[in-house]
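What follows draws every value from the coordinates through simple rules; no lab data is involved. In this text, all values refer to a predicted model and were calculated from it rather than measured experimentally. Cβ atoms are built from the backbone, for glycine too; each structure is taken alone.
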Structure I
Amino acid sequence: MKYIKSLAVAALALAATSCDMGDFGDINANPNKPSTAYTNMLFTYSAQWVRNFTMNGSTYDPWMQLRTGYLSESKNNQYGGLTSTSTFGTASYYYYYIKNLNTIIALNSDEATKNEVYVTSFGDNANQIAASRTLRAFYFMTLTDILGPLPYSEAFKGESEGIWSPKYDSQESIYAALDADLVEAYSQFNENASLSKADILYNGDINKWKKFNASLRMMMAIKMKDVDPTNGQARFAKAYADGGMTEVEDGFHYTFDASNADYSSWMYYVGNANYAAANQNFVPNAFIVNALKEYNDPRMFSYFTLDGYKGKVEGNPADVNAYKGVPFGFETNTEVIAAAEGCASVNATYCEAGATYGLITTARTKLVEAEAAVLGWIDADPKALYEAGIKASFDFQATYHTDVTKIGGETCVDDYLASEKIALSSDKETALKQIVMQRFLAGFMTDAIESWSDWRRYNVPEMPMTTWQIQQGNVAYPYRLTYDPTEEETNEDNVNAAISEWLGGEDGLWSRVWWDVADNH
């Protein structure tokens, strides 16, 4: 895979810099380098960056895990003030990851190129287009959930139409366009054909791509509950009828290549005492640890280990009360270090070669379907979907991390579901919060941006700020990130227009994206 990724980067560079050699023929052509971007290489390169949305080890700031109550700091206070990471740049996504997908779509759509070996080697034309459209929609959905308005309708029209400063579209219009594009892509998939192993996400399995496509549409539709329930319900019902994820392996996962440098840095930052070289700057957050204790949740044993921050922690590894998390947001390094004394560590399975992380899991999909069922958006049993989502979470851990039944016993999942605190309430509002809490409990090191979206919609889990965080002027945990300064410098008028029209006049951390209207923080 390392070879494929290296070629992808080279192919991308060639695609971006290629020119007509004119009368000089091939005198300057290097016969040892490909002259055309192969679609399989372009896809692999774009696909590997989905990991940005569940971890961010390469830049030493896993903000999406820190701000959703999953990780905390162990040695110093760099990020506890909540505002140290405030901007989010989209340049790489537009210039490389999404542009690659657009190139794949164009090459497979053009009669002059669709049958060339640099295209067909990746697989069926229709499947290349449909998978690229689906992955592109995932990128756009996540980016707009982070920032709000983005260039969409006029993006990528510089060369074709001379639009070098694209307008920013509202999140509402982006969501509508993405849903329509995904519906078309769903109908394009050809289950009688496949893609090559350059598809590092689903290994060419078109049935899984279709389930991901439908699940992605449900992720967007459910967020429309408070702003456009009519269209939200219609879009959700269509996606649900098409069929979302059912088996754990259907999930939208990223599995690390052990040779990838980002894997090494991630292990270094969160690795536990089993790794002699681990720096272990990040440890379990008290929010997730305390929630697991409250629910007597055996997933504690899969997420964390008592091979702690400073060595083995005393206690029974099968007792949830033996585990300690660290609050996030102390003022001084001394306070951070003191709080981390005796804390647990992230389990080794998250830090080893070939570790698998979820982006959108089957557990989340089922629990989103459960929310829709409680709302009356689909004709389905909320309890059955709710329990299926919880079981899928346990199964995800057993498949990719630690099987909790080996610690909690064969019946631990059934016992968990039977407990009074877990059983789904008949009261609508209570049931909705139970469902969202289960998405939080299932979401450790997975679904990070989606977990953040849940918190913005429901304030579940409740994450009260520390005294010091309040003193820093924080209104709450941030509702969004702000535009990178380079975007304002290069497209100032359109950025300012978007801020004025859709963000209440302020490009701030507590401005709200379109679907975030809940006054519950």
Structure II
Amino acid sequence: MNTVTLPRNSNQALGIGQFAIDFMAAKLGSGPSQSVLDRVRLLHTDAVLCGASALALQTNAPVILKREALDYLDSKGATPLGSNVRVKAEKAIVANSSAMREWDSNGTNFGYNPALGNTAGEFGHNDFYGVVIAACQQQRLDGATALKAMVLLDEIRGRLAEVFSLKSYRIDHVVHGAIASAATYGALMGANADQIESAIGMFVAHYIPWRAIRAGKQLSDSKGASAAISTEAAILSMKRALQGFIGPKDIFRNPESMFRQFVKTNGDSPFDLILSHSGEDFALMGMHFKMGLYEHQSAGALQGLLDIIAQHPDVLDSDNISKIVVKAYEPAFGIIGDPAKRDPHTRQSADHSMVYIVATMLRKAIEAKETINHLQGTDELWKALMLSPFDYHQDAIFHPLTRKLMDKITFEHGGPEYDAKYPDGIPTSLIVTTQSGQTMDSGFVMYPAGHARNETADLAGILSYKFALLGALALPDGADVDRLVAHLNDLQNHSAEQIEEIYSFEIADRPGYE
């Protein structure tokens, strides 16, 4: 067996702590396969380039949190992105997690494991790798250790997402990542299982975030920084536990905890938790990449749009388009189909607006139709039309052609047929109708490019393009972007000394974006 089961009638917080310690000490089996390590390496590179480019363009929350971190010097601490200054670990982590999450363009999980019957469908994102780097910098651990610890963190948060839907109770999805962060950080820092249990208990008892941060007509910095702020609290809890502070025990079975309040049991936790320690079947193998900057729920619509463009180049005439109908599933319809999102005024709202995202990619295609007409297949279209940070700048948000196209788009709930196929896929369809009544139909899209179950897209090629795009924004003009990408992609072979400097590359200063 390549798994450990923590049954619902056991102390799962203690069990997670012991699993994390044994996983890192290689006491459970042969460990993750190379394909698993390769995937988490790409997810980490993706997150770092997202974060560095967000800092380069002076986005608000990452800049504030990095500035704050640099006020908390600690010679035994960790480094924020773009700096070799050591600061308190939790401050480096909150700054780095915020930056990596800011564009909403890093990895995504959907909490779906039908083989085990665990389909709670809680989504989340790969915002937490800075936790691992911070601990490795503090403990002088090498890249191979860091990569394995990233697998561990994603395994805990990914499996929790499969068995407990936080969004069903209006709790923010970052809770699972914060719990995993406390356990992974503790294991790397030499904590025992009791101390990790205390840290998890403290976090769950004191710091549960509500989805209030994701409500409202125009979203705030709190939405993008949610993972960062919750993880900061989780790491502080772990540091206190390492000093002897004792938190609530057995938090998953605690009758007054968040888990038991929302799911009533006779004393057990609401779920069994199965964690992989070896082989190929890790949670992160079901996590998805974004092929640019967009809310992950819109990926099916973007794939459908590109499929239509590839088959019907004549669609690239805005005056000839009568209407566009997008159909998708819940929760996509509720999250990015909210009527308030039809008129976004901020980047955070625009990247959660289905009509804006689709209209923007179509507008880019119309503007570049002479260039893209000769392209073969959707892989090349993903690259040519990749949505970048500048597609969410104020000038882009109020672009006249984008707004004209938005007015032609209707977003509908597809009903039970669509809902039944999520979160296995991203069930979406898109139909363009011309002024003459001709229809161009994408068909039913399930696994767009970047989806873990997509078998047709050139994932490596599209990601390479994305890395180059974000890297060119992140680094000063003339810097060697390929060298940085290669450096990040070689994480597994880095020495402890190289890990200490891994985030210390120079980041460009490109003011004026926000």
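Upon calculation of distance in nm of label points 7 Å out along Cα→Cβ at positions 177 and 225 from the atomic coordinates, which of the structures I, II produces 1.5?
Only one of I, II returns 1.5 for distance in nm of label points 7 Å out along Cα→Cβ at positions 177 and 225, namely II.
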**Item:** Identity of the structure behind 3.7 (criterion: distance in nm of label points 7 Å out along Cα→Cβ at positions 345 and 505, calculated), options I, II
**Value:** II
**Message:** Starting from the value 3.7: which structure in I, II was distance in nm of label points 7 Å out along Cα→Cβ at positions 377 and 473 calculated from?
**Reply:** I
**For relative contact order in percent (Cα under 8 Å, 6 or more apart) computed as 23, the structure of I, II it came from** = II
